[in-house]
Structure P
Amino acid sequence: MLRFSFAVIVAVPVFALAGCGADDDGSGKGSRPAGEHVTIRVPADAPTISDAVSLARSGDLVLVAPGVYHESVKVGTAQVTLRGESRDAVVIDGQLQRPNGVVVTAPGVAVENLTVRNNTQNGVLVTGSAAAAGGTPGQGGYDTGDEPVTFLKSFLVSHVTATRNGLYGIYAFSAQDGAIEHSYASGSADSGIYVGQCKPCRIVVRDNIAELNAVGYEGTNASGDVYVVGNRFAGNRVGLTTNSDHQEKLLPQQGSHVVGNLIAANQQASTPEQADGGWGVGIGIDGGSDNQVVRNRVDGNVNAGLVITATADVPPNGNQIVDNTFTANGVDVGWTFPTATRGRGNCLRGNELATTAPAQLATTASCRVAGQPSGPSGAWPNPKPPRGIPFTEVAPAAPQPQFPDATAGPTAVPAVPALPDIEKVPLPPASLLADGALVRTS
């Protein structure tokens, strides 16, 4: 049984701050304290976040006091930490006029303990792509020209709330060697958390909540050491997808590890509607290959728990579905191939499940049989999705856990994040990260 719990919704405090109006442009106002690796306080040392960031040098901390800041912040200096004093009360608000809340284009940057909302494109964008960083409509994530891919290397997004943004909540594109952790994304008209166009990625997405989005998590053309571990993707239209897409470079997608996540109740009507109309699916592998889907709890997705399909001419090959628990889904696991591209070597082992399409899939596509064709396409009832709502009307986020010590010094972002040992990641409980979630599952 699904229900929305609004009892925990609390209004975010709003403080009127001088110098934080719609026309702030980071013009260099304020002064940087003397010394190395200093803390620049907003508004005490600089009136806006952009002003403070423009003053920052590598190793500095920009520490932001509670308030609503009407600006778009661009961090182009390496190894700067941008941190709010209070996650829920430090708000970067795009007023539905700015494409991005925070844009990171330099390595080693940490964005921590703040809220980004009401941007026409993205809440937080981390990218090595000049087109994406420019925020030009139609170029903000589809980088298909002939020039080589430029990666931003090393980043951290932690304890960030991204809500009511027009495309993505937290968006890592043409970026490598980073982590998105302990964050919350809702009201994204595309996906709450997105990792795209990286190879090898070496990106860890862990301990996040994504709910009330069109898609909770999306990994497009994201290959090599992508770890999506211990997250709550519940109460979206689609929980999680890992896929290949011709609109981005580095096709095809390969080699993600989707381990220990709760992926449940992804058929919420009060969510933005994505262009392709997906609804009621827990996990979708769309033209992705060599992905491991291990020990996830996949529950109550009215269309399907997990679907493997092809993307146009890109087959899904070698995906392993192992030791997951599927309950109360329309069909637990289904393969559907709308084209002749079927793939090979997709297999299941050790899962708790009741229904598959085609039937007997767990036997005919056992991981004990190497490289077998994926077999015929399955079919099952496909409920018609309800109309979505504007992303601006999605329910406000609940209060979220704070960064452990906001006044501590800057965060040292590692050159490469520690990659999880997936053998040690357990099957999650149905209550995973429920304290910070609006959508309840049962």
Structure Q
Amino acid sequence: MEAMPPWHLRDYHDDDLDQAIQIWDQSRQADDEDRVFPVSEVMAAAKAGQTAVVAVIGDELVGMAVAQAYGKRGWILLVALASRWRERGIGSALLAELERRLRALGVRHISALLPAHAAGTKALENSGYRSRDGLTYYEKLEPTGAADADVLASLGGRMLLGDLWDAMAGMDREKQVVERRVVLPLTEPALADRYGVVPPKAIILFGPPGTGKTSFAKAVASRLGWPFVELFPSRLAADTSEGLAAALRDAFADLAELDSVLLFIDEVEEIAGVRSGKAVDPGHGVTNELLKLIPVFREHDARLLACATNSVRSLDPAFLRPGRFDYVIPIGPPDPTARAAIWARYLGAAGDSVDLAQLVAASELFTPADIEFAARRGAQAAFEREVTHRQNRPATTEDFMTAIADTRPTLTPQAIKEFSEDIEKYSRL
């Protein structure tokens, strides 16, 4: 056993959240049992100002104890210790400090409900607590998914239709990469483990605007059958007076409550751009916070973080390194085959009466979003003509060619050139 370095107790701070969750996970895994009080309830109590004490060695948080007072009764919600610092007296010291604070609040009866042999049970016994036999613990659980529904609602998340993957018209090249690298290891975890394949936990999708990065993320969530949650940095910042970094911490803590989730952050360069190196840079702290949250997110099963960016070259180098993101996947403009499939999808019945090859050739710099817009514009022109003249004349090739001519393509030759350069420099498949 290594020598015990000096440690001390102090109040729990909001900045301790990441390390606190890590310690909770270590204790839960070591005990091989779920705690009676879930981490969300414990952390909510700590944040709300209930009695919470941590033990630290230097900057490392090595233990935590949380209690809640109800009149003259107090409940110990958590005694958690980092794996390597168990049986060193830290647990007993945390309990003693909890007791002191609870007594100051008028508490005279302190109770704890823990799984047998959980972290903290020995500390309780050493501190004079006695176990009581002959008691039965009753619990009424919410229907499966009910708790997730509440968390999803608070985060603006939702379950998506199950056919979004098949509905991704064209883009077969990108779909094949995402299917093999991302989807299959997550849907076949036992088989992946047999071959030593580690399912991905975080990916970056990059490419010019409008190429379908968001649609891909939604399609993956649909394919996996996982809830889809999109975080909007600007909205997070507006919803709290504590700043974006604190809002990110709170959102990630809520996400830990979900059984599974695909978390999507679009235009991630807004919060993970290249740092100036100056401490006064307002974006510096937010980027640092996100860099700290990603490893914690990766520790949970059935999680996938998908970040999208139009400008991968503007991301901070530390954000791009393999330890944080498993794959950096280009989502490029549709090739002729993909454009034909996208046009066919949006033309519907009108596809039988138009020259598809002509539309494909004329829309070379179009993204899927551009094609959708032009298809709708062509259909609208045919509809208005029918309303005016009642000729029962379907949409024509000329209707869609006019719509193409009136649509400003999102892509430019320069954008295509830069995207090709980014593929060579940044893609990781």
Legend entry - mean count of other Cβ atoms within 10 Å over residues 320-327 - highest-scoring structure of P, Q: P
Inset, instruction - State the single structure among P, Q that was used to calculate Rg/Rh (Cα atoms, Kirkwood Rh), for residues 176-335 alone, giving 0.92. - result: P
Legend entry - At a computed -500 (helix-only ellipticity at 222 nm (-39500 (n - 2.57) for each DSSP H run of 4 or more, over all residues; to 500)), which of P, Q: P
Legend entry - Test item: mean count of other Cβ atoms within 10 Å over residues 208-215 calculated as 29.8, pick one of P, Q: P
Legend entry - Top of P, Q by Rg/Rh (Cα atoms, Kirkwood Rh), largest first: Q
Legend entry - Per distance in nm of label points 7 Å out along Cα→Cβ at positions 168 and 376, the highest-valued of structures P, Q: P
Legend entry - Test item: mean count of other Cβ atoms within 10 Å over residues 96-103 calculated as 17.6, pick one of P, Q: Q
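Quick note: the coordinates plus some simple rules give every number you see, no bench work behind them. This is a predicted model, so every value here is computed, not measured. Cβ atoms are built from the backbone, for glycine too; each structure is taken alone.
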